[in-house]
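What follows is a set of structures to go through.
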Structure P
Amino acid sequence: MARPARAAFVTLLATALCTSTGAGLVSSARAVPGSVQTADRSTQQAPAVLPPATTEGAAPTAAGVGTALAAILKDPSLGPHHGIYVYDASRGKPVFSVGAATPYTPASTLKLLTTVSALATLGPDHTFATKVVSAGKGSIVLVGGGDPLLAVQQASDYPARATLQALAQSTAKALKAQGVASVTLGYDASLFSGPAINANWEANYVPEGIAAPTSALWVNEGRLSPGMAKRATSPALAAATSFQKLLTQYGIKVGAAKAAAAPAAAKPLAQVKSPTLGQIVEYVNLHSDNDGAEVLLRQVGIATGNGGSYAGGVKGLRATLTKLGLDVSKARIYDGSGLTRSNKVPLDLLAGAVRVAVSKDHPELRHLLSGLPVAGFNGSLRERFSSAGTGTGTGLVRAKTGTLTGVHSLAGYARDRSGTLLVFAIASDSVPVPKTLDARAALDRATAALANCGC
């Protein structure tokens, strides 16, 4: 599926915002397909879609940034525990912080830590396969590979999904080629281990459809209908039941699906592969996908040798962040999505996930940047940056949002008026409930002030 035009523009905008010799990112001129051949077969460089961004003028100072943010940070709607951390990525040094000495409940900005760890451990081109294998004469097993975006059938959004429909069609073709018209169906979701529901989540999360029981085999993230709706009690069984119905439609007689262990050495009769991990990371951060983040956490656990439980995922995440040079000693992390209030993360660690992604040393992490919502434009920032004092951030601030009752946070980056690439994390986890929209607007104003700074 082609990337929608608006999504393509977002990626180009990210390239333009991030381009910096100091931060080691490629110029936007080089990010566009490179050359064309003329009739005389000479090679000419294609023009840049956007000119390379440059860092000009004086470096931002703590005093200058502090002055720009002073009035905003005094907004009483932010509550007693709020702070901001700002890092000059163009020059590689912290520039300003206030209230950053103690950790914060990050809410969904925690997804930055999960997704950057997934990219670091697996690489942006990694894919997850959902397979059908033979388990003896007349018996097949549907094997989950931990594809967070597996769907029953193809949707119109980006990225293009692996689907059970395509898998059933391929499986039916393979079975008919073997002269098989009737099978028993098993399903294997054993890639992930441990409890499917995080013990640190609120009791209402799964019943109300805020999250699903995490499974290595599911379709539509366990949803029984579109939107934030009821989830299947067993997402793996629900996926296998959908697969059974599709196989029947393709002319294979199939009984009810049952849990089964796939033979270890079995070769696949058919398989479908997920979008690349880079595309999945973009989707998870753009839409603040809780379920996708929880699957990626378990994939990090497996990739680091800590197993496919959420506890193993957290252990792998901490080890990966440490290898990236980030200090996790003051962080308490219990899930991959940020749903639990027990998470406590320093602001410099949240900003650090973005900082390493803009570093010249880690080009494999770039999808963390290209997937961040654009202020006032898309994803979880589509309806933001519309109030007074936020206009200078529209289209220029890119950030992951975090929202729980009484908690608001933003972590991302913006290029200021002098061309400096500023990485930031800002949060309050003590917002008075009646002031929640005012606090959210204050965070928008603060990051808009950074984009307008040149200070």
Structure Q
Amino acid sequence: MKRVAVVGGGISGLATAYRLRRLLGEAAEITVFESTAAVGGKVRTAEVGGVRYDVGAEAFLARRPEVTALIAEVGLEDRLVHPTKARAKIHAGGSVQGLPPGTVMGVPASAEAVAGVLSESGRRTVEKEPSLGPVELGEGDLPLGPLLRSRFGDELVDRLVDPLLGGVYAGGADGLGLRATMPGLAKAVVDGAASLTEAAASLQPKNPSAAPVFGTLTGGLSVLVQRLLELSAARLRTSATVRALTRTSSGWRLDFGAAAPAHAPEDSPAEADAVVLAVPAPAARKLLDGVVPVASTAFGEVELASMAVVALALPSDTAMPEASGILIGAGERDADGVPYAAKAFTFSANKWAHYGEQGAVLVRGSVGRFGEPGALNGDDASLVAAVRDDLARLTGVTAEPIDTLVTRWGGGLPQYGTGHIERVARIEDAVSAVPGLAVAGATLHGVGLPACVATADAAARRIAAQLTV
């Protein structure tokens, strides 16, 4: 009997456990160790206003195949839904406007595509970008912000690119790497695009309405988490913090809890033939220290951003703007010059048809940017008050919520800064040299659910190949 320990019960860990079961068969002993009281990680569905509501990840990129294929594989296709026709808006240049199509994370395919969110001076700067000559990327990654500012000007970055990146990484362009965050754009330049504008234009879908961009599941994304756990037939140990990982003559030993000797069976060390680490960078750094020092050091170099989701359930007769949500740039202020605490709002009852049929009007306010904890330092009541104040100033909606829920994600988002690709290569090269060990998760090749599932699949296949030799 082969024994595999999966450390981390988020989407990456559970997708790994599921794939291992498919590859190794019923005889394998698979155990998932989760440090918190529940599985799911950044996928969390809670009850807000009597409705099952995602307060972590709320959707996945449907144009990548991994999650869509996994949903079909585990028999959840009947729950798969896509957004309505409602469009997102953005608070740019002091006012709320429609989020322009025809960009790659804000990098425009033409000056006309972004004219509505820029001043005339800003539009002219964008218009001149193709005349600046070839884009020199070099061999490694390079900072995204300085490149975009040198080609398009500050206005495009501050008003459009930063708010879009903030929704994914909780960080702005100046702290992120081009190849790490926009690999398609970089590839288009390498493949011959004469400018960033031309590169963005080459990446536009031929028929934008043909395939939905995002997807989710009715009943919440935790439905997928629970199905993966069920089908993996893995033994689950929650509130089980792995303190140390040690190589033994026959495989691996996992130690739990405090450094003191174990006094209860659940604190006793566990043995495994193979281990998959599907944990955030700080935990991976600690567990690999002394085991794979190069990988441990590289994980330790990853910076993290914290954020919070403030869920509001408003009365069913609350009138909301005709939009799926509003993005807010870091420097944006209202007409009186007062800044906003939130970086984005999602009007879920408008964005997803199934929420619009469930009574309460559900709204998500996202707070927190990299390096700027701001309102996150307050208690839950303060966060709710700040988000409600922002909502009122942005939309005029002042309805008293019938329910609220604050969910904090401390260190929840790894920052894909310059050097991230090389850092991940160091991690994967070092880990690949150690038999019976693999890594997965949002630190590696993308923070979205499809990228996490892809790393889980790769980790499971690596371990299964070694155990079945």
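Mean count of other Cβ atoms within 10 Å over residues 77-84 computed as 14.9: which structure among P, Q?
Q
From which structure (P, Q) was distance in nm of label points 7 Å out along Cα→Cβ at positions 133 and 437 calculated, if the value obtained is 5.4?
It must be structure P, since only it matches.
For which of the structures P, Q does the calculation of log10 I(q)/I(0) by the Debye sum over Cα atoms at q = 0.12, 0.23 Å⁻¹, for residues 165-252 alone return -0.79, -1.18?
Among P, Q, the structure yielding -0.79, -1.18 for log10 I(q)/I(0) by the Debye sum over Cα atoms at q = 0.12, 0.23 Å⁻¹, for residues 165-252 alone is Q.
Work out distance in nm of label points 7 Å out along Cα→Cβ at positions 429 and 445 for each of structures P, Q, then name the structure with the largest result.
Greatest value across P, Q: structure P.
On distance in nm of label points 7 Å out along Cα→Cβ at positions 109 and 389, which of the structures labelled P, Q is highest? All intermediate terms of the calculation are to be shown ahead of the outcome.
Working: P: 1.8; Q: 4.1.
Of structures P, Q, the maximum of distance in nm of label points 7 Å out along Cα→Cβ at positions 109 and 389 occurs in Q.
With distance in nm of label points 7 Å out along Cα→Cβ at positions 213 and 365 computed per structure, which member of P, Q shows the largest figure? It would help to have the intermediate numbers written out before the result.
Values: P: 3.6; Q: 2.4.
With respect to distance in nm of label points 7 Å out along Cα→Cβ at positions 213 and 365, the highest-scoring structure among P, Q is P.
Check the numbers for distance in nm of label points 7 Å out along Cα→Cβ at positions 397 and 421 across P, Q and tell me which is largest.
Q
Work out which structure the value 6.0 belongs to, where distance in nm of label points 7 Å out along Cα→Cβ at positions 301 and 317 was derived from one of P, Q.
Structure Q accounts for this read-out.
Just so you know, all these numbers are worked out from the coordinates, no wet-lab data involved. What you are looking at is a predicted structure, and each value in this text was computed from that prediction instead of being measured. Cβ atoms are built from the backbone, for glycine too; each structure is taken alone.
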